[in-house]
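Below you'll find the structures, each written out as structure tokens.
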Structure 1
Amino acid sequence: MAIKFTKYHGLGNDFILIDNRSSSQPILTPEQAAKLCDRHFGVGADGVIFALPGDNNTDYTMRIYNSDGSEPEMCGNGIRCLAQFLADLEGVEKKEELSSSSASLPITYRIQTLAGVITPQLMPDGQVKVDMGIPRLLASEIPTTICSAEEKVINRPLEVAGQQWSVTCVSMGNPHCITFVEDVTSIPLEVIGPQFEHHPVFPQRTNTEFIQVVRRNYLKMRVWERGAGITLACGTGACASLVAGVLTGKCDHSATVELPGGCLQIEWSAINDHVYMTGPAEQVFTGYIE
């Protein structure tokens, strides 16, 4: 059976999107998804995203398999790509038409994920703004055993690769371990990233972000993603990193986060405690797989 797919990317974080709205379960196995993600023998991607039907309270459901076949709770760049994919499936006006229409309003979806309901909006300027919800800060919510379950993980010492790191941990529905450094380019990410990911204090493994504070409203970030390795961007990681910067007094509540693939605008609202992420989602090509 031939299955149609569309490839999208959010700042170089790329995904294979599949219209799975006729079934409540992904039509590919994790092993099949991993093969598709192989950049030499498959389509090539950081993950495969399935658009499944929603329920009475949501428009759609999102499921995602990483390039290693594991299933994360959520993906920030991925959900922006999914929102654009859904709009394209529904035949929504193109961004140029939206921009020229003064009456146009953001197109909003309520999407069920394993991290809860996430609400992306397609803005008239072509960007996608996502309400990422309230960050979870307790050790039990990350989860991590670096300290007691009901404590926050802020500037805690952690030994990795024979070196002491000061880490702050945040969950955006998936776990993140953030450390601030003088120069992100000096980090041997391919060596140290896996050691953070598989550290025994993270029972569900972790995403790891290294952050350089350029200004209080401008951060540089490199990321090792759980189940995907080095990627050009990580939306949930950018959100978690801004939250960590606020918690440690290093940055403002709103900042640009520069990733290798481009920039995201992140805001941690002082009004409702929600984190908002704004960035692009672009279609690359379509095709069929057997």
Structure 2
Amino acid sequence: MEEPLELARSRHADHPQLGFALRLIENTGVRTRHLVQPVERRSHTARLINSMGFPSTTRQLPIAQLGCAAGGAAINRAHDFCRAYPDANALIVACEFCSLSYQPTDIGIGSLLSNGLFGDGVAAAAVRGTGGTGIHLERNGSYLLPGTEDWIAYDVRATGFHFLLDKRVPGTMEPLAPALRALADGQGWDASRLDFYIVHAGGPRILDDLSKCLGVPPGAFRFSRATLTEYGNVASVVVLDALRRLFDEGGAADRACGLLAGFGPGITAEMTLGRWSRTP
């Protein structure tokens, strides 16, 4: 994190709000991030099918434009597919290269904050139609917060993509929390009393507000907080990395109830409920 802070100090020494921007970046809690790999290592679906020996009948479903919500959306679409075809499997591959939108001449506070928050990452997860150890997906849903489509966006200029982040975004957990509660209610579950939570780590305030709105202790989001600290906001990769941490911890008790959720442009929430299963 010291590298982007020093970059901001050296490139924007005369910025009237430099001190404020530096404090915002420091308060993200991010300590390390990974930046973009060479373009020849890009991860397209056709390249994966050829290099990994998948059958020629493999179905491809590229998902774009959903940003940080895409990890949750991919899990939901894989869930839908495997419910329709229980003998099939799905491979989710999330690729995020947020550093491609770094613009050294853009001195807006939102741009400076995004330079100190977002990182690059790639993650993958397998979804099986039947059997296996992991989360048995049971119910999913989506919710779009009306009138917020411009709050997270890209402004395409001659210099490329410029990231736009409205200052109202951190406050969106209050209106989104009822959607999470409603999904859990439909399953007969209490969103405040689940056994595990895998949620998108947009920043420390997002996690703090969500814990308050759902009435759960801050430690309930420990996997997401660890991802944020070690990699920054890696957009769609966050939920998969946080899920990986649950696996690394040994999982949860058999039949334990949990929530996965990603939040992104729209403002959109992609939500999934499931139970931990140790069934072979």
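What follows is calculated from the coordinates using simple rules that are stated; it is not laboratory data. Predicted model, so just to flag it, every value in this text is computed and none were measured. Cβ atoms are built from the backbone, for glycine too; each structure is taken alone.
If Kirkwood radius over Cα pairs in Å, for residues 29-124 alone computes to 14.4, which of 1, 2 did it come from?
1
When Cα Rg over 2.2 N^0.38 Å is computed for each of 1, 2, which one produces 0.97?
Matching structure: 1.
One of 1, 2 was used to compute mean count of other Cβ atoms within 10 Å over residues 53-60, and the result was 13.8. Which label is that?
1
Compute Rg/Rh (Cα atoms, Kirkwood Rh), for residues 45-180 alone for each of 1, 2 and report the one that scores greatest.
1
For which of the structures 1, 2 does the calculation of distance in nm of label points 7 Å out along Cα→Cβ at positions 85 and 197 return 2.1?
This value belongs to structure 1.
Any idea which of 1, 2 comes out highest on relative contact order in percent (Cα under 8 Å, 6 or more apart)?
2
For which of 1, 2 does helix-only ellipticity at 222 nm (-39500 (n - 2.57) for each DSSP H run of 4 or more, over all residues; to 500), calculated from the coordinates, equal -5000? Mind dumping the intermediate values first?
Working: 1: -5000; 2: -10500.
Value -5000 for helix-only ellipticity at 222 nm (-39500 (n - 2.57) for each DSSP H run of 4 or more, over all residues; to 500) corresponds to 1 out of 1, 2.
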